[in-house]
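Next up: the structures, one after another.
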Structure P
Amino acid sequence: MLTIDTHCHASPTWFEPVELLLFQMDHNDVDKAVLIQHRGQYDNRYLLECVKSFPGRFVAVGMLDTTLPDAPDTLSRWATEGIQGVRFNPMERSPGNDPLAIWRRASELGLVASCLGTAEEYASEGFRSLIEELPNLRVIVEHLGYVGRDDEPPYRIYKKILALALYPNTYMKVPGLGEIMSRPLPARDPTFDVNNVPPVIDMAIEAFGAGRLMLGTDYPPCSNREGYANVIRFVREYMTRRSAAEQESIFGGSAAALFSFGDG
């Protein structure tokens, strides 16, 4: 089964270089990955170098300083150089007469908008109206909308985020269980009991359909939770309760439809 991890960080100055990610991917049967620029870094050259150095394994989602008046033109330049997506905060807006200028440019360029925000920001009217106004912009909600370990039924804010599934240009990333379940203390093996996972992943599947969900491990920050191998292990185990077609979409098919990895 094709496996694409849509949320990995790599950097020579923060987190870890891409070679360590490749080691983890190779040892956990992960075929390809989307390199997501980390917050505060607007120089995307390293990610693009990784894409070129390892053909077919990576695509890059960059960042830029959207407060600058020339940000749309800067985004066009990065797109020309090879980024396939851009990372925004849901509340991020452009200066000047058109607050959505940077979002419109992303849409015009055919880029994917991978969005990092709080649950409240994802659930906001401002984010919903943006998605509605730009129906051709493919928007991904990261980290399962940041539904937290302390969230409990009836999941009021999370349900507002899931309501974004009404718009066919929206997608969501499915993280490791360590993002939605507390670490057991004292430690035990296996770390997580997949029979006691909160229903939030299944709620996302019911709302979006598997065709608009995708695996996103958050490597290497996930190493401070259960670790990369365990993210893959437990999500795979949990997903065995879903159909083969759903598993294929979440683990690779959805991402393959959004991003172009080339032939490698």
Structure Q
Amino acid sequence: MKQKYDIVVADSAGNITIFVLTKVPRSEYAEIAQKLLALKEYKGEQVCFVIDDDSAEMCGLEFCGNASRSFGLLKAKKLGIKGEGTVTINMSGAKGPLEVFVNTESDFTRIRMPLPLKSQSLDLATIVSGDNALRMDFEGITHVIVFDVPAGKDKFEGIKEYIQNQDDPPAIGVMFYDRKTREMTPVVYVKDVDTTYFEGSCGSGTTAAAIALALEEDHSVGSFTYVISQPEGSISSNVVIKDGQLQSVTIEGSVKLSTPIAVEI
């Protein structure tokens, strides 16, 4: 039997998140998400379930930076904030609250991202050519940044299998970054819904790539800003390093929100 759901579609630099406003049990997340992602007219790449005005969960309980800043704008508009303001949200995959700066007139958003729990160099010579890759583990997602290697499904699958043989994170992203063009192709796998997308953009992947680039800089102290072009848009990230230690990372950019839509699936 078909059910009706209220949704909002968010476009953050071409990374499309479908927000489900109707409350549903977590046990139904995967089934509902698969049906929504199958609706080609929305071009969804991921699904996020709104718990209440302050909290939301990704389908696979992973973390998503673009969904987080989109949810911040959604909350700000529901609160009736005019112009600039800051809201606090809770998102799956993040242990603590997240602050999102918004401008409801220009739909600009900026979020301070969770820092990686750990990072390590990887030798992926048997899977891809080029420089050694960098693995970065965040709450809710593991990213691998690969430099100067063209993106490809076979390469992604090889890296995904390599990571899964080490452990089993809820989501795996491979960020194929070209240093010359400063362009990145993000590919993300979410275990619970068994989906792999060559995404329009990736917020947490942008964070990982910006950190990797900042750590290559010659200075142990500084504020570094990178505009990372991705297939459907660009995301700006600012990285602050002090005494050789990572202090903070933000990502920013505009978000387009649809009006609420009633769907029957």
*Given that Cα extents along the principal axes in Å, derived from a single structure, equals 53, 43, 34, which label among P, Q identifies that structure?*
P
*Computing mean count of other Cβ atoms within 10 Å over residues 2-9 gives 15.8 for which of P, Q?*
Q
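Taking mean count of other Cβ atoms within 10 Å over residues 58-65 for each of P, Q, which is largest? All intermediate terms of the calculation are to be shown ahead of the outcome.
On the way: P: 23.0; Q: 26.5.
Largest calculated value belongs to Q.
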*Can you say which of P, Q returns -6000 when helix-only ellipticity at 222 nm (-39500 (n - 2.57) for each DSSP H run of 4 or more, over all residues; to 500) is computed?*
Q
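Each reported figure results from applying straightforward, stated rules to the coordinates on display, with no laboratory input. Keep in mind that what you see is a predicted model, and the values were worked out from it rather than measured. Cβ atoms are built from the backbone, for glycine too; each structure is taken alone.
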